[in-house]
Structure formats: C-alpha cells, structure tokens
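Some structures to go through are shown next.
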Structure I
Amino acid sequence: MSDPERKPFTDQIKEKVTPDSSKSTVDKAKEQLTGAYDKVAKNFTSDDNKSSTQDAHDKISRLVDDKK
C-alpha cells in the first residue's frame with residue numbers, strides 16, 4: 001500500500017506493462033508528471049514518515065535507480 005499522496009504501486013505496475021502505443025498523449029503526460037512528483041516525494045520524504053511498505057518500495061526503487 002502506498003502513502004496517500006503517492007502514486008499507488010498498482011498504477012506504477014500498470015504503467016510499466018501497458019505499451020506506450022496503446023496510451024493516449026494525455027495518459028503519457030499524466031504518467032510523466034505523477035512519476036516525477038513521486039520520485040521527488042521518494043527522495044525528500046523522511047523514511048520515518050513513510051509506511052513500512054512505502055519505505056521498502058522506495059528503498060528498492062533507489063537501488064534500481066542507482067543501477068541505471
């Protein structure tokens with residue numbers, strides 16, 4: 001479960017598995033904006049202020065981002 005102001009995990013998964021060719025321009029723009037906000041929130045929200053599942057997800061996400 002994600003924190004209320006964050007993008008739900010299920011939405012993130014759906015966005016990754018849905019081909020870009022089947023998304024509208026508006027959907028792509030929305031994904032980019034909400035993804036950018038979520039990335040900022042991931043890095044600037046203290047881990048102490050996150051739910052345990054959000055904290056775990058963010059730590060994994062940081063590891064993946066570091067590998068890129």
Structure II
Amino acid sequence: MMPLQSIIMYAVAVLFCLIGAGLLLALARPRTPGQVYAFRMVGIMALSGGVVLAMSATAMWQWSVEG
C-alpha cells in the first residue's frame with residue numbers, strides 16, 4: 001500500500017507540473033519581454049520541480065515497500 005506521504009508528494013508534483021505547463025503554454029500568446037522571461041523561468045522551474053518530486057515520491061514508495 002502506498003504511504004500517505006507519497007500520495008501527498010504525488011499530488012503536489014501534479015500541481016507543480018500543471019502550473020508549469022500552464023505558464024509555458026501561456027507563452028503561445030503575445031507577451032511583453034518581462035512576462036516571457038518570468039513565465040519561462042517559473043514555468044520551467046515548476047515543471048522540473050514537479051518531475052523531481054514525483055521521482056522522489058516513487059523512490060520513497062519503493063523504499064517503504066521493501067522495508
């Protein structure tokens with residue numbers, strides 16, 4: 001069974017990935033140079049943070065199953 005901590009980590013990871021993808025997709029519309037910089041920087045950081053958090057949740061889940 002998956003521990004509650006892993007479920008919470010997965011939920012936060014999905015949230016980060018959705019926010020990051022949303023910001024990157026928002027770049028399809030015309031933006032000011034400042035908005036492009038901010039959306040790109042925050043979008044990539046949120047997306048990568050979500051991926052890393054999902055990998056950490058998977059590792060924690062596997063570790064809890066083995067123990």
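Comparing relative contact order in percent (Cα under 8 Å, 6 or more apart) across structures I, II, the highest value is found for II. As an exercise: helix-only ellipticity at 222 nm (-39500 (n - 2.57) for each DSSP H run of 4 or more, over all residues; to 500), calculated from one structure in I, II, equals -21500. Which structure is it? This value belongs to structure I.
Values quoted throughout were computed directly from the atomic coordinates according to the rules given, and no laboratory measurement underlies them. These figures come from a predicted structure and were not determined experimentally.
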